Structure I
Amino acid sequence: MIVLVTGLMRTGTSLVAKQLHELGIPMGTVMRFPLLRENAQLDWEDADFTDKCLATLKGDIRKARLRVFFNSYLRRRSGEVWGVKSPFLYPYVELFKTEAASLGKTVKVVMTTRPVHATFESIRNQTTSDEPIQIQRILMTYPIPEADLIIPIEESWNSPDSVKKKLNELRS
């Protein structure tokens, strides 16, 4: 089983990915971890995976190439249960699930949420660039993917043990 964590930027995807990591679910192969960079916005995610999703979102690569990448990525990752996290996967959840199903793998989708005004305020506080806000606006034009579990950011902050319990229940 694969646990896929997505949501709009600054909605708690890193918090949830960290909690999955603490539950013993490997979250990637070439990881970005907190405190390794001065501005650690992309924490607890597989760098190659996220970079490909972002490049597709920005139009730098085609969706067909992303499908090939997903297939290759799914074949490379091993283990009975593992996870992957990326806010930029948001528009491509169904494509990822389709590729996983073609390889006989089950995907559980965990979606993080946060009020839109708080999300934009958080982005503005994290950067002086306008690019993250433009990316967020693009992400918001896509329909909300179906999720097996929805976690509001406030719950991750205020009740991390209950979130871990829900995440652990995904395994069964």
Structure II
Amino acid sequence: MSTVTSYNLVLAIQGMAKPIELEVPETATAADILASIRERTGRDDLVELAFEDDDEAVDDGDRVVESLRREFRVLHASTRQRVTVILKYEGQRRERIFRPNATIRRVIGWAISEEGFNLEGKPAEFQIKLGDRVLPPDMHVGQAARGACELSAALVHNVKPQG
């Protein structure tokens, strides 16, 4: 008698502020996991799984748990929608389209690079503010945009209090 063991996934969902937990069989494919997510959330618009900061979605037939056992990475469920991130910095404006699974950390990396504002310094020296709120570096663009296809924010220096 063979028994299928289960695996507890923690998933970020586009448009939802908090991740969800989902127990799936270890043999579940990406398509199986998406079906479970749609059932759990009632959102039929969620059609892709991607690992955090990857540029490509996971193939429907991929066994995601096998990948997670080799290396833990955050898994993100999303629509096919992309998010246009518009950043302002000292009177300048830059924009780029990101997948919803991109982290704010990745956006900051782009923003300070030659493709962005071409700034000196390390990503940890900058942060993104949406209104008065600082977006955490591990937050996903799809979570920050809350389902919208555009995210307009400011790139600012990360001010550390001196003691």
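Taking mean count of other Cβ atoms within 10 Å over residues 8-15 from the coordinates of each of I, II, which one would give 19.2?
Structure of origin is II.
Taking distance in nm of label points 7 Å out along Cα→Cβ at positions 32 and 64 as the criterion, which structure among I, II has the greatest value?
I
Output the label of whichever structure in I, II has the greatest value of relative contact order in percent (Cα under 8 Å, 6 or more apart). Show your work: numbers first, answer last.
Details: I: 35; II: 23.
Result for relative contact order in percent (Cα under 8 Å, 6 or more apart) over I, II: largest is I.
Name the one structure among I, II that helix-only ellipticity at 222 nm (-39500 (n - 2.57) for each DSSP H run of 4 or more, over all residues; to 500) of -5500 was derived from.
Working through the options, I get structure II.
Given that distance in nm of label points 7 Å out along Cα→Cβ at positions 16 and 120, derived from a single structure, equals 2.3, which label among I, II identifies that structure?
I
Ranked by distance in nm of label points 7 Å out along Cα→Cβ at positions 88 and 144, which of I, II sits at the highest value?
Details: I: 2.5; II: 1.6.
For this comparison of distance in nm of label points 7 Å out along Cα→Cβ at positions 88 and 144, the top structure is I.
Computing mean projected area of the Cα convex hull in nm², for residues 24-95 alone for each of I, II, which one ends up highest?
Across I, II, mean projected area of the Cα convex hull in nm², for residues 24-95 alone peaks for II.
Given -0.34, -0.49, -0.97, -1.12 as the derived value for log10 I(q)/I(0) by the Debye sum over Cα atoms at q = 0.09, 0.11, 0.17, 0.19 Å⁻¹, which of the supplied structures I, II does it correspond to?
II
Where a number appears in this text, it was derived from the coordinates with a stated rule and is not lab data. Since we're looking at a predicted model, the values are computed, not measured. Cβ atoms are built from the backbone, for glycine too; each structure is taken alone.
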